[in-house]
Structure I
Amino acid sequence: MSDAINTIEVSTLGVLTRAWQYGSADGEPLVLVHGFRGDHHGLQGLAIAAAELAPELRIIVPDLPGFGETPAIPNREHSLDLFGEWLIEFTAQVAPQQSGFAILGHSFGSLVVANALSQGLSPSRTMLINPISAPALKGPQALMTQFAIGYYRCADLLPEAPSRALLGNPIIVRVMSEVMAKTSDAELRSWIHNQHHQYFSVFADSRSLLQAFRASVSHTVMQYADSFTTPTLLIAGDRDDITPLTAQLELSRRLADASLKIIPGVGHLVHYEAVDYAAAEMVAFLRQETVPSMSGQHA
């Protein structure tokens, strides 16, 4: 069930980007950018929680090109530069003539936001959850990443139908979900697995998905550190299998004006496993307030 106030379609790079809006219809814009192979559902809980805490916000969650209900961009390679270009055009249309807007990217979305900043995106404040701060092959689960690269390479060799079947294989999706989920709460784990089962394989075609995968493992936010010129909030789990904590600490040092919030016992799924705390940190950051520390949290 969605608590979105409405859905919108925005013409971007020749396709209609579908987006969901939460909170106030005429509030301060905050754009949330989801991760690889997800769609707006992944950040829906975060949007709802933030909107409840900050009714002055208009939170906009689009489906990235080629994912969910947004088509792939025709005749373009789905490189990180393309996603950055798309985000600039999208934000220009959903937040026109505003004194400012804020932006948040989760995982692959952190790369999209970072690239867009390098192309001239100018938010008033930037937030990254589980940012990709180090090369994937050097992360805590480098072996799993190598397996994933081989998996996607195999899919790349197949025609569309068998390639799509392989990419959407429910057993592989479940293994991925089991590895990434860190919570010991059986009910929450089951819900996370169901979310991945429902939405992890809703992509336009295998070609654009494979291009997006290459983009996801070929870049890091660190490459774009000099493009972060406004206050930035970083939120990371201390058990993230994609980016080690040392890399998140290094990123926070490299950015001009950054604060890092580390959530204990959580991995790459902060947006599922610590949604209320993350939403509170987001709202406090936008309001320039302070959130009480979680037990065991580092800063």
Structure II
Amino acid sequence: MQAAVGDFLRHLSLERNASPMTVKSYREDLSRAASWFAPQLGGPEPDVARITPRQVRGYLAWLHEQGYAKTTINRRLAGLRSFFRYLCRVGQLSASPAEGLRGPKRDRKLPRFVTEAEAERLVTTPAKDSPLSCRDRALLEVIYSAGLRVSEAVGLDVGDVDLAGGSAVVRGKGKRERLALLGRPAVAAVKDWLRERARLLDERPDDVEALFLNKAGQRLTARSVGRLLRKHVLAAGIKGHVSPHTLRHSFATHLLNQGAEIRGVQELLGHRNLSTTQIYTHLTTARLHETYRQAHPRAE
């Protein structure tokens, strides 16, 4: 099975153009599955052709017994489905033992978002009195203005940003490109940061492409963004957990609250399926119900 997993991972990387993080996730999930199947099939190296639907169901039941979250179980089942389908396409299997199996029904959790006032307070918290505070201001403005994932924000290069046009070319999941829009405050903050960035790179090579840099002149990481965000959330007096993705959720929620069409929000977020974007309609519907209960004389 390990050899088949290796072939599948190369297929993902070379033919499907999957990101290194995606390949890493598949490798970890499939390696753990192989470790579980090995004793079921009587050997350290399980023969993938001998895996049955009953054994796959047993693996899912074991994951449940171990206390894994429903989202994790569904992700691992999805990984097995993709793996077995690949083996069917290349002729190593005649049928997928995971076909037709369903994972646990996921609890639908509404994404957390901050209010418009909190978002305004957060993105304006960095005082722009130092190069790194200018960077933080620009970073937060860009994430909230364009609704970016943190990986998309740190992946931006200087050449991706069109300040005159108020836009940026973003590479999202599956390396799909889309055009993200930047509001005037975000454009102004990026301009301020670019001046500081140039000073930061005065004594370094001119071939640094990353837009957002750390103090060493290297591309900022997603982990670093999480750390700096926590600092500014605390300074802004916002309670509760706020992650970079919370700003993305807030971006979508605020647009819909202001009357934006859901198809437009889908395009701005880079969602392939409208169903992914529709989670935000639950948030705006909840807000509408709250307004109705407070305002209508016959609501109660």
Structure III
Amino acid sequence: MRIGLNYGGVASMEAQIQSVDEHVQRVVDAEKDGFDSVWLAQIFGADALTVIALAGPRTKRIEMGTGVVPTYPRHPFVLAQQALTVQAAAGGRLSLGIGLSHQPVIEGMWGLSYEKPARHMREYLSVLRPLVEEGKVAFNGEVYRVTAGLQVPGTQPFPILIASLAPMMLRIAGELTDGTVTWMTGPKTIETHIVPRISAAAANAGRPAPRIGVALPVAVTDDAAAAREKAAQEFQMYGFLPNYRRMLDIEGAAGPADVAIVGNEAEVEQQIRAIAAAGATDFIAALFPTGSDPDASMKRTRASLKSLVGKV
């Protein structure tokens, strides 16, 4: 299982970032530390694809993914054009993660319609994928009617993954994409809900076995109880969003703190190995600080994760 870092999902850490170059430097540092990948959230901060484009010339090896870009505010042609350009700047190391976001954000904050999200995603991919893979599309759907071509020099197709949790979205992911990236989804849910559905859909569509990226908060500490209290505060909003709430209920978790990966080095390794055993192909760690010395806790967590790269 590949091990990468997630940035953008820990609000207390993002509040400390003072410049776009700091975002880029985190990608550079992740490569220096030997991580397989780095995934940038697209929430209310810097634009993830722009950061990846800037990080491309400063890195050589590391995979750079978006986890994830919301689809509703971006026409699929526009996203294909941007992502293909970023792929060229990134030296062919982009993985594009996209997702629906959430109804309170799409409708409540942005004033857009969240109507029929599964239809939206299926049609969105029906436009996006041909543009990425063939440079042209002719699609006539209920929402999108697009006949267009793209010519972005020096680029190539890249993996497309979607944030898929509900059964219909997992079916779409298996049929039309290269995999999924989850968040706040524990090992029981990965094994019994995510993996069987997306894998069956991919097999039925004649597609390769999908990538299954599992992103979770991580803190290596000797005081697991305090770390879970910190996680409960840091990630509490995810327990109220319906998409994540359903996954927490399948897991039997009261809230996000119950699916966070916390404990000492051996305990964290055991929990990450359980994620691999559940069927994940990628583990994406969102490090969060805990204890009286947050900087020291982050260094300890990072060192522990570095030691697991290539060994899980």
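Each value in this text was obtained by applying a stated rule to the coordinates, not by laboratory testing. Given the structure is predicted, the values throughout are model-derived calculations rather than measurements. Cβ atoms are built from the backbone, for glycine too; each structure is taken alone.
If Kirkwood radius over Cα pairs in Å computes to 19.0, which of I, II, III did it come from?
Answer for the origin of the read-out: I.
Identify the structure, out of I, II, III, from whose coordinates mean count of other Cβ atoms within 10 Å over residues 49-56 was calculated to give 18.5. Could you put the intermediate results ahead of the total?
Numbers: I: 18.5; II: 15.1; III: 22.2.
Traced to structure I.
Compute Cα Rg over 2.2 N^0.38 Å, for residues 161-264 alone for each of I, II, III and report the one that scores greatest.
Details: I: 1.31; II: 1.24; III: 1.14.
For this comparison of Cα Rg over 2.2 N^0.38 Å, for residues 161-264 alone, the top structure is I.
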query: Where is Cα Rg over 2.2 N^0.38 Å, for residues 89-168 alone largest, in which of I, II, III?
result: II
query: distance in nm of label points 7 Å out along Cα→Cβ at positions 129 and 241 was computed and gave 2.5; which structure, I, II, III, did it come from?
result: III
message: Comparing I, II, III, where is distance in nm of label points 7 Å out along Cα→Cβ at positions 17 and 41 highest?
response: II
